[in-house]
Structure P
């Protein structure tokens, strides 16, 4: 039986390069937060926790657990800590996703959870062999992840320090990890979602 796996969506940033908080950005008729919650939920993660900060989404997406990171301005590390702290104790792992990657497919989350069910303590979605997001991390590794997640970095320092723990899961056939950091990125994602 697969382990209970939570989803953690990081959506706290101010979107300084974009000019507005990403939690409020609409693409393809949905907010980035709504898309991120659907990605995690449709991929099999339960519950889904949304970490906000610079702005609160106008509507709570479905049954997601909303967690506000008061220290959001310090960077992604504090948001990751806030999200993992909200995961119920019966969850053996969490899939961490970023709100500004709306083209990632739910199948990537399913594949990461399947890797965990097969014994992988850490699994990373890859696109054409390049590791990106989302990332699944077993609960036993959260303290080590958070010890290295300082400032505006998340799990990457831990993943680089412990390659022997990482199972790479190819997901390039089911999605794209494009970030939305500019108006051009937003326009590109809009085109890809509506074609």
Structure Q
């Protein structure tokens, strides 16, 4: 079959291709809605190491990056979780469950960390099904980091500043319904093209 024949076959079967695409997008959205919708609360922390105040900027930033990397991993630990829920904020501890395994899984799903390279900054995002709880968790995490974060890296001269206050999303961000629908649309379109070409080939045979 020539390229021209392929294109003509696809044009003829555009309605079936569109049907595949729409059904696939709807299926992706339906599957996404089977999971709880969660809001996000994002904030940014700045890591400053006092002992390197007189060092050249490159050395100071590299040192801050290493500390940020360590803190990013520490935040997923049970020790850090205990400090967060124990802080004087309105955090609903029951959300994470009671069994240790469930608590760890829920806590790891509730936070995401990313070190901003060449800046000494740490981005923290909290996910929760309740907008108010997402904000409370962010504030509790910021409090623990700014007041006790230095304990996890063994440096009393460490300063952790909250440079971007927690910002809660207006709409749920997980699952990402638009992105999942678009993925379903693309995959459905490809499946539709394959189906149209395959059926056309069988008819010619």
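Throughout, read-outs are computed from the coordinates displayed, never taken from laboratory work. Every value quoted in this text rests on a predicted model; they were computed, and no experiment measured them. Cβ atoms are built from the backbone, for glycine too; each structure is taken alone.
Summary of computed values
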item: Winner on mean count of other Cβ atoms within 10 Å over residues 75-82 once structures P, Q are ranked, highest first; result: P
item: Parent structure of the calculated result -0.22, -0.28, -0.43, -0.51, given that log10 I(q)/I(0) by the Debye sum over Cα atoms at q = 0.08, 0.09, 0.11, 0.12 Å⁻¹ is the read-out and P, Q the choices; result: P
item: Test item: distance in nm of label points 7 Å out along Cα→Cβ at positions 43 and 115 calculated as 1.0, pick one of P, Q; result: P
item: Parent structure of the calculated result 1.2, given that distance in nm of label points 7 Å out along Cα→Cβ at positions 11 and 35 is the read-out and P, Q the choices; result: P
item: Which of P, Q yields -18500 [helix-only ellipticity at 222 nm (-39500 (n - 2.57) for each DSSP H run of 4 or more, over all residues; to 500), calculated]; result: Q
item: Test item: Cα extents along the principal axes in Å, for residues 83-162 alone calculated as 29, 28, 23, pick one of P, Q; result: P
item: Relative contact order in percent (Cα under 8 Å, 6 or more apart) - highest-scoring structure of P, Q; result: Q
